[in-house]
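Read-outs: derived from the displayed coordinates by stated rules, not from any lab. On a predicted model such as this, the values are computed, not experimentally measured, just so you know. Cβ atoms are built from the backbone, for glycine too; each structure is taken alone.
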Structure P
Amino acid sequence: MLDPSLDGATITIPGEVFRLLVDVLNHMKDGHPLTILPTQAELTTQQASDILGVSRPYLVKLLDEGKIPSRKVGVYRRVLAVDVLRYKQITDQLRQQVLDELVKEAQDLGMGY
């Protein structure tokens, strides 16, 4: 909600914050979905699985295997956003490495890639 008392006010923000806002606006302009949340936020298993783009049962399997830390609150599990994002970054990097290797092999074999 905008504060009407700030109408016409000038606000100084750090360059890093400005660049972040520009990046966010560019993603929105391009139609990319965004979620902004504190890294220490606790997520439900459904929220975490949505961020990773996997099913909730698959996420629970990852939690059971200890691949992503979690804790129980009563009968429910909670996962820190920072841990979900760390896991996503690692799996994204591994996926990219495998794709790069496949492209290199295809090029070495003259498959037109």
Structure Q
Amino acid sequence: MIFAKKARSINLDDDQYATTIYSFTKQREYPVIVGRRFLSAGENVLIIDDFLANGCALEGLIRLCAFAGANVAGIGIAVEKAFQGGGGRLRERGGYRVESLARVAGMDAERGTIEFV
């Protein structure tokens, strides 16, 4: 198990894979870093994340795997905001297996309701 870091850490040396990801919720770009010693060519990787909106964060993690020559075997998500299209794009265009614990079709703040797929 490895963790992609959003900032340099004392346990990472300069030998690393790095890219940037755009956070939909924070409306800004973040660097994402993984030490090369933790991700190797030919490895099968299961990416796990808490939320999936437009898919930008996952695309960045997929890029890190590609830099290393690792294979993305699948993607697991706690909550997918299906109405924002990221999951559909990763499944259809990217060909990735994406499994979500909950898929939200829409939300209505005035009524205080959430509709699930």
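Data for the structure
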| item | result |
| --- | --- |
| With FRET efficiency 1/(1 + (r/R0)^6) of positions 63 and 95 (r between Cβ atoms, R0 = 25 Å, to 0.05) derived as 0.75, matching label from P, Q | P |
| Ranking P, Q by distance in nm of label points 7 Å out along Cα→Cβ at positions 15 and 39, the structure that comes out highest | P |
| Distance in nm of label points 7 Å out along Cα→Cβ at positions 71 and 87 from the coordinates reads 2.5; which among P, Q | Q |
| Ranking P, Q by distance in nm of label points 7 Å out along Cα→Cβ at positions 31 and 103, the structure that comes out highest | Q |
| Mean projected area of the Cα convex hull in nm² - structure with the largest value, from P, Q | P |
| Which of P, Q yields -17500 [helix-only ellipticity at 222 nm (-39500 (n - 2.57) for each DSSP H run of 4 or more, over all residues; to 500), calculated] | P |
